[in-house]
1. Can you tell which of P, Q yields 54 when percent of Cα pairs over 22 Å apart is derived from it?
2. Starting from the value 20.0: which structure in P, Q was mean count of other Cβ atoms within 10 Å over residues 75-82 calculated from?
3. On relative contact order in percent (Cα under 8 Å, 6 or more apart), which of the structures labelled P, Q is highest?
4. I have 0.05 for FRET efficiency 1/(1 + (r/R0)^6) of positions 27 and 59 (r between Cβ atoms, R0 = 25 Å, to 0.05), calculated from one of the structures P, Q. Which structure is it?
Structure P
Amino acid sequence: MQYYPAIYYLPHEEPMVMVEKVHLINDEQCICSVQVNKNGILASFLNDNNELPNLYAIELMAQTIGVWNGYHGIINNKKPQLGMLLGGRSIKTLLPSFPHYSHLVIHTNLVLFDSKLANFDCQIKIDEQCVVSGKLNVYEPDQTELAHLFGQNRLGEEKK
């Protein structure tokens with residue numbers, strides 16, 4: 001199956017989109033990728049050696065989950081929704097940073113889903129070797145919760 005670029009499934013705007021290509025989405029998993037490249041979408045996040053610090057691994061995994069969620073929303077006639085990362089467990093990284101020109105393949109596998117709350121087992125691979133692994137807990141707030149969080153009334157106007 002052919003998919004749109006990852007940005008299509010996310011509520012983010014550039015430059016905050018950190019994953020590019022979508023390789024697979026099904027009921028339980030999503031696989032996306034991005035290349036670490038000083039001329040690519042990750043350019044503004046690279047260090048002086050044109051490497052991506054490993055602290056961005058969690059965001060790469062969270063955005064891949066966002067692609068999964070956005071895809072399933074779109075097939076149910078909903079536009080992509082803002083999600084929240086609640087936390088991670090057992091996050092392990094083998095590298096302090098991802099090398100320039102490395103191709104990162106991000107795998108997310110659904111473990112638990114309960115309407116707005118989900119848990120995913122995640123991995124980032126370079127050349128088929130797992131360099132990051134962990135479990136992420138995510139939450140999709142509804143519009144009322146978002147309005148409360150951002151200090152807005154039900155019409156989207158700022159509370160006074």
Structure Q
Amino acid sequence: MNSHEQVLEPSAFPVRTRGRQYEDFQVGQRLDHHWGRTLSAGDATLFATATLAYNPLYFNAEHAREEGHPDLVVHPLLALCTVVGLSVEDLSEAGGPFLGIDDLTFHRAVHPGDTLSSASTVLAKRPSGSQPGFGIVTWRTEGRDQHGDLVVAFTRSNLVVMREAQS
């Protein structure tokens with residue numbers, strides 16, 4: 001080891017617990033998820049190709065323009081996946097099974113260059129009747145573009161570990 005190198009002990013790095021537990025959620029609580037994600041034409045084309053979504057709106061800019069769009073249309077499921085992904089750190093990063101999406105509405109088209117952001121509100125929470133140490137939390141999530149226009153909205157539920165179950 002050189003004289004200018006410093007050895008850091010593991011204790012020099014703070015331990016960060018990821019995600020929230022059941023007790024961290026309160027009905028009516030709003031969580032504005034940070035980051036945001038700008039979707040590119042490459043994202044749109046790759047997603048359409050990988051999912052075999054061969055609608056020319058998703059990969060033919062000229063056709064999309066003929067249909068009244070300013071550019072390619074980003075597949076709505078890519079917009080949904082992006083908005084869900086933006087919410088994971090705040091809602092479900094601690095783990096627990098994803099129980100599904102309900103009341104899904106796509107409100108407007110997304111185009112390459114649009115930046116999506118996400119926010120969620122806790123709608124309900126209750127202890128699980130079949131999984132001791134877990135609760136079920138349901139959120140309403142909205143995805144908006146850079147102009148604040150609503151793009152997609154849905155409810156989603158997860159099984160979330162209770163703090164007491166980890167002690």
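1. On the way: P: 43; Q: 54.
Going through each structure in turn, the value belongs to Q.
2. Numbers: P: 11.5; Q: 20.0.
Label of the source structure: Q.
3. Values: P: 21; Q: 28.
If we compare relative contact order in percent (Cα under 8 Å, 6 or more apart) over P, Q, the biggest value is for Q.
4. Numbers: P: 0.55; Q: 0.05.
Considering all the candidates, the number was obtained from Q.
The numbers here are math on the coordinates, done by the rules we state, and not lab data. These numbers were taken from a predicted model, which means no experiment stands behind them. Cβ atoms are built from the backbone, for glycine too; each structure is taken alone.
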